[in-house]
Structure I
Amino acid sequence: MSVIKDPLFNEHWVKFNEEKWWLKSELIELSPKNSNKWYLKSIIYKNKRGKIVNPPYNPYFPVYFECAAQKKPKLNQRKREAYSALADLYYKKGLFSGVNLSPVVDDLRPFIWKNMLVTPRYTYHIDLLNYEHNVRSSVINKAKKAKEKGYYCEVTSDFNAVIDCLKSVEKRKKFSHRIDVSDMKSLHDSIGNENFVAFIAINKDGVVKGTWVRIYEPGGRVIAWAAGIKKDALKDGVNNLLGEYSFNYFKEKECKVFDFVGANMHSVASMKEDWGGDLITYYNIRQRNFRNFVKEFYNHTLGQVLIADKI
């Protein structure tokens with residue numbers, strides 16, 4: 001079975017989440033007793049009470065599943081056994097908040113059987129090696145428009161400029177990344193240039209107008225982490241130029257998949273789908289309690305799912 005290397009397993013990324021959010025990580029390794037029929041690895045984070053929590057802006061709990069079985073009956077059985085063992089662990093430790101499971105996890109029945117709330121969420125995965133064949137022409141035209149206006153992109157370590165762009169979108173959309181210049185620099189210095197990159201778009205006057213910040217694994221997966229375009233540049237095609245530039249950058253690193261990390265809000269779904277990726281389902285897992293019961297009932301009654309995207 002095909003396995004794509006996941007940057008969310010990176011030890012420096014894990015350490016950043018521990019130190020920034022005052023959490024304790026735990027490497028989970030599960031397999032049958034006295035057998036190598038399957039193997040599952042994951043990272044969880046715990047608060048001071050030992051309960052499982054999802055760090056802010058950590059998009060998923062990464063999951064690696066390995067199994068030698070080729071025939072569907074055995075493969076499905078061993079997936080079920082592995083995810084049942086993971087669900088048991090979650091149940092015993094307790095979920096303090098909802099956590100997002102990696103899209104690798106495609107059998108959620110063991111979590112439902114443990115009486116947990118399971119909510120589908122959506123993202124787009126871009127095939128980086130072939131994205132030019134799938135992207136909508138309007139995306140390329142907007143990137144071309146930005147170039148004609150004098151914009152260009154580059155990789156940067158000027159995190160003051162990066163944070164300035166992030167603050168622009170925070171003000172516009174009324175939220176906070178809760179990340180400052182020292183956080184960004186610390187993560188960059190620890191994780192290294194081969195796993196962390198910040199792109200900026202600069203106008204013809206030399207002013208930074210947009211940023212994309214990504215973590216990635218060469219030869220593996222790219223995770224969208226943070227992005228921001230200044231208001232006066234929103235209609236100039238800057239976001240499209242950053243996308244085109246970064247996708248070509250990751251192709252050179254032989255990365256396989258770009259994960260947009262969320263396509264749940266109507267306001268961003270069309271922008272992300274224009275890049276021609278596959279719509280992928282991932283799942284949020286919650287402990288069943290009165291508060292979540294009320295939310296579940298409300299969502300079911302109105303046919304709504306209350307989800308927040310990070311752009």
Structure II
Amino acid sequence: MNYAQFKKTDGLDYCLLSFLKIIKVSSRIIKINNHPDYDLSPYKGMDATTYYFKDSWSFDEEFGGIINATIKDQRIFHADDIERLAGQYVIDFDTRNSFDVILNDILKQNKDVMEEGMYPKFDEFEFYPIQIERVDHSKKTIHFSGSYYGDGGTIEPMDWDILIECSFCSFASSDTFGKFYVDLISESYSLREAGNLKLAYFLMYAAFENYINEHDDKEGRLKDKLKTLFKNRFNSLKNLEIYTSVINEFDRWEGIRNDIAHGKKAKENITDEMIEGITIFVLTLIASWELKESSFESLSKTILS
């Protein structure tokens with residue numbers, strides 16, 4: 001296997017990020033505020049009608065950044081259900097605690113806890129599938145939208161809540177991972193999704209610089225420091241298939257970075273494919289060094305096992 005073949009691996013960047021523990025998949029139960037948007041659906045009192053709503057949830061304290069999110073389930077939990085489950089799983093029950101706080105504690109013990117809830121349809125109430133409207137990476141907020149059929153008594157329920165379970169593919173934060181280059185990679189992905197390709201490119205290269213400088217903070221050209229890192233790690237550069245193949249791209253990526261940094265007109269337009277290219281370049285070298293893998297065949301087997 002050569003570098004060109006290696007780069008064709010489906011979801012290669014996610015495979016590398018996951019194996020390096022830079023990203024992870026986890027679930028979070030979130031309470032939904034179903035208060036209607038009355039501009040979209042006028043209040044009808046006790047007459048049942050379809051109400052539309054919008055809600056949001058901040059992931060600032062949970063994740064360094066989100067690559068993607070999906071809704072796995074949505075249920076209704078009554079206060080009696082929460083009290084019963086808290087007793088069953090030996091978790092302190094306080095009526096002042098939000099249902100999602102208790103259920104997330106239980107989720108650590110039982111990944112199927114949402115099945116203990118009721119499907120969001122009873123009497124003349126029906127909660128339709130909620131949607132993820134967008135993820136605001138700059139404000140670290142995920143926005144939801146949805147609708148339901150019900151009367152005025154279901155707008156602010158007294159003893160039950162609507163809860164959803166979301167699955168997140170997210171970046172670790174530097175607070176937990178302890179490495180600033182992870183934040184730079186995360187921010188690069190966010191900017192790429194937002195369409196700011198030039199800055200996304202620059203931050204991916206900056207992450208590479210930060211990673212190398214964390215291991216060698218002496219003055220010197222980055223390419224030379226990278227060479228020294230690999231030579232010391234593997235005792236010799238001889239037979240290092242990954243390093244000797246990937247390093248051929250270094251001058252191109254560095255040149256584009258310098259054009260951006262110095263405000264010059266780049267010789268090449270920054271494209272999404274270009275950012276994917278430098279991302280694979282950076283992650284492949286980091287993975288090779290971290291995992292002490294010298295060949296593409298071996299590295300591929302390791303990250304896909």
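Given a value of 3.0 for distance in nm of label points 7 Å out along Cα→Cβ at positions 167 and 183, point me to the structure among I, II it was derived from.
II
One of I, II was used to calculate P(r) over Cα pairs in 10 Å bins from 0, in percent, for residues 127-246 alone, giving 13, 43, 35, 9; which?
Corresponding structure: I.
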task = For structures I, II, calculate mean projected area of the Cα convex hull in nm² and state which one comes out highest.
result = II
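If we compute distance in nm of label points 7 Å out along Cα→Cβ at positions 55 and 199 for structures I, II, which one ends up with the highest value?
II
Quick note: the coordinates plus some simple rules give every number you see, no bench work behind them. All figures in this text were calculated on a predicted structure; none of them were measured in a lab. Cβ atoms are built from the backbone, for glycine too; each structure is taken alone.
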